[in-house]
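What follows is calculated from the coordinates using simple rules that are stated; it is not laboratory data. Just so you know, these numbers come straight off a predicted model, no measurement behind them. Cβ atoms are built from the backbone, for glycine too; each structure is taken alone.
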Structure 1
Amino acid sequence: MNRDYFSRSINIPRIFLEISLNQDIINKIISKDYASITNKIEEFIETQIQKNNAKGIILGLSGGIDSAVIAYICSRKFKEKTLALIMPDTSITPNTETEDAMKIISLTGIAHKLIDIKPIVNEYSMYLVPNEKSKGNLRARIRTNMLYYYANIENYLVLGSSDKSEYLIGYFTKFGDGASDLTPIVSLYKLQVREIAKHLGVPENIISKRSSPHLWKDHEAEKELGTQYEEVDSILYCLKEKGLSIEETVEMTKIDKEIVEKIYNLNINSEHKRLLPQKYDIE
């Protein structure tokens, strides 16, 4: 399955309803020392800046929780050498997302540029076969191009905002938001990102709102996935951390087998997105 964000969701009627989960698993996932994790992420970023002789760091700031967490972490120790690009496509990006991104700028004090990518997307579209899903992934790749454009000018490193949940199921655009120099929160599940956001003081409306890449109109992550992140993270924790089988994961989590199999297959089928390009060896 060679695609980026998914073109359709599975038909699971329980989405956005109260779900019955093994709360012990949720507690194990979120019970972490977030002050220590924050310090280690800061040390990681500082080490990479020095190692690569970079002058600073740059990130795409969407108004969502992942990029908000990164912005808050950067503001603590690297405020003077952090640049955030806010890149809505005003034809489809809700105004509230840009407003939330600007709120984060106001609260953190990091430098920013606000760039509407709508004219760029429209220019591309003049030469391409119409396809709304592919155009959505194009938006992600345009944003990455712009990040690297400014990174090149400033000698900055690009920070990616993928978390562990999205990374493991391939919920990112290959060579779009999946492309970066550093991935500071890729070891944190979405539920853990929410917890570290609370520790950092990210506004509650950003923590609690539904996750969305906003690659097309009314694009929401959990609708597209067909389940909630409480289930996604519980399944991934059992499959990847505990090494359980699909059947054991169903028994442990009390989640429908159809959903467990869906997440399992997303992980397997997106492996190519987490690997470097494969080389042909003439020898």
Structure 2
Amino acid sequence: MPKTVAYLGPEGTYTDEACYFYAPDEERIPFASLGLVMSALEEGKVDEAVVPIENSLGGTVIEVVDYLISSRNAHIKGEILLPIDHCLITRPGVHLSDIKVVKSKQEALTQCREFLSTELRFAEQIPTTSTASAVTNLKEADDRTAAIGPRRSAELANLPILIQGIQDRQNNVTRFAVLSSNGNTPADSDKTSIAFDFDRPDAPGLVFGGLSPFADREINLLKIESRPTGKGMGNYIFLLDFEGHIDEPHVKEAIAELTKHTATFKVFGSYPRARGLAGR
């Protein structure tokens, strides 16, 4: 029986592309918002979920991180690195000079600002709810309208790609997390994601002391960032990714030292690191 995997729809979005890459033969179920995706997983209505957690340009997806902090069930069991390759999509037979309107999600329009300002400087830009809906709606639009979206959305709508790779930065990558209620056993090339805050947030040398146990054991840190806890100015929660599995002895030792000084501590998951970009 195939697994059920929730993702942020509709079909043809970048999240759909990541979900298809991860689970091409499973039952993929689109939801209208990230909140609904995460609720479906939390309530046991689906087996897994694929959600965006970080973009190389836009940073961390706070809604997902906040969910992982508060969730009783969700763990990260895998990750997918998806290149964000924006395409200019039109109806058949349309030329660049015909285009007077460009539609897409606001983030996509922003990420293609240079192309739009040079090649389509007089075209009206209209934000939509998703890149996929902008492409799907082209079927009912006139030949003056184009959309920006992923290759998969053009393929699903059976529409031509006029120009591929129109984003300003070619190294635009989104990291998607595969969430499940079950953890992973140790494997090769594991990484672990955790969140924590300190019991004395104003103590000197706090961050140094919290990270020293990892340096002392030669545990490589892959990412560290902080964000407000919402408990008042100067109160932050730290997000940390590092090499290794939470069940490895040297990792357990580092965590034991860290948690002597934490008020909140949460393991998001230990999981295999992505091996390169999806589809490359």
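When mean count of other Cβ atoms within 10 Å over residues 49-56 is computed across structures 1, 2, the figure 13.0 traces back to 1. Out of 1, 2, which has the highest value for Rg/Rh (Cα atoms, Kirkwood Rh)? Going through 1, 2 one by one, Rg/Rh (Cα atoms, Kirkwood Rh) peaks for structure 2. If helix-only ellipticity at 222 nm (-39500 (n - 2.57) for each DSSP H run of 4 or more, over all residues; to 500) is computed to be -15000, which of 1, 2 is the source? Derived from the structure labelled 1. For which of 1, 2 does volume of the Cα convex hull per residue in Å³, for residues 25-160 alone, calculated from the coordinates, equal 124? Clearly, the read-out refers to 2.
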